[in-house]
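Every read-out reported here was derived from the displayed coordinates using simple, explicitly stated rules and does not represent laboratory data. Bear in mind that the values here come from a model prediction, so they are computed numbers and not experimental data. Cβ atoms are built from the backbone, for glycine too; each structure is taken alone.
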Structure 1
Amino acid sequence: MPGRRRRRSAAPRWVATEWADATTTLLARSRGRCEHCGVPLGGRAERHHRQRRAVGGDRLCNLLLVLPEHHTDIHRAPERSRTNGWIVSAYEPDPAVVPVLMGDHWWYLDDDGHRSPVP
């Protein structure tokens, strides 16, 4: 719109080579399985930003590797997805402190590509 300036986000954004490295790390973290349900990905993975990219940025703690049908389901049921940590509120200061349900277990994700169980 004329006269309006878009705010630029301070959230980190990756370039293509960083995305390639991130995908490799996500595949290792997920052990080749959907981080939503645990089913083998079979080459059909999609990256899902838990917190909107403009807010949480491109960070490993902000990403899940999921099957396409689960990616769609996550966005179709935002309340359930927030309850399970698949979506993180823009008001949350850091997605790393919001646990996420992966299969039958709760985890914290970090920016090194690791996950640790919620005590």
Structure 2
Amino acid sequence: MDASLRLAGDFELWARFYQHAELYAVATPLGGSRVHKGQKMAHHFKDYVEEAKQALLRHGGRPYGGLESFVHGTLLPHIPGFIRLATHLGFLSSPKICKHALLQGGWKVSTR
């Protein structure tokens, strides 16, 4: 981990993971966070976003542009059919999810 980061160390760690393997969503929570009055993120959110952005750029990523932000933040949550169309047109990639196969055992990778 980059010890110089004060706020976005977790983000930077995930960026490093992504450089070594394809990441998958899982259908169950693996961790959590708590909210408390001394929380750094609550008091320094702009600084967190800036640190995360710098980590993203350092590891070859890029922030969404205006159109991508609009699509991901406004359209996709409200229009399920749009997701299929945008994926079909190549604007979005299909998310991959790891699900545990209870009866067969083991994990199965699938797309929604």
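At-a-glance table
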| read-out | value |
| --- | --- |
| If Cα extents along the principal axes in Å is computed and equals 49, 33, 27, the structure in 1, 2 | 1 |
| Structure with the greatest value (metric distance in nm of label points 7 Å out along Cα→Cβ at positions 12 and 68, set 1, 2) | 1 |
| Origin of the derived value -11000 (helix-only ellipticity at 222 nm (-39500 (n - 2.57) for each DSSP H run of 4 or more, over all residues; to 500); candidates 1, 2) | 2 |
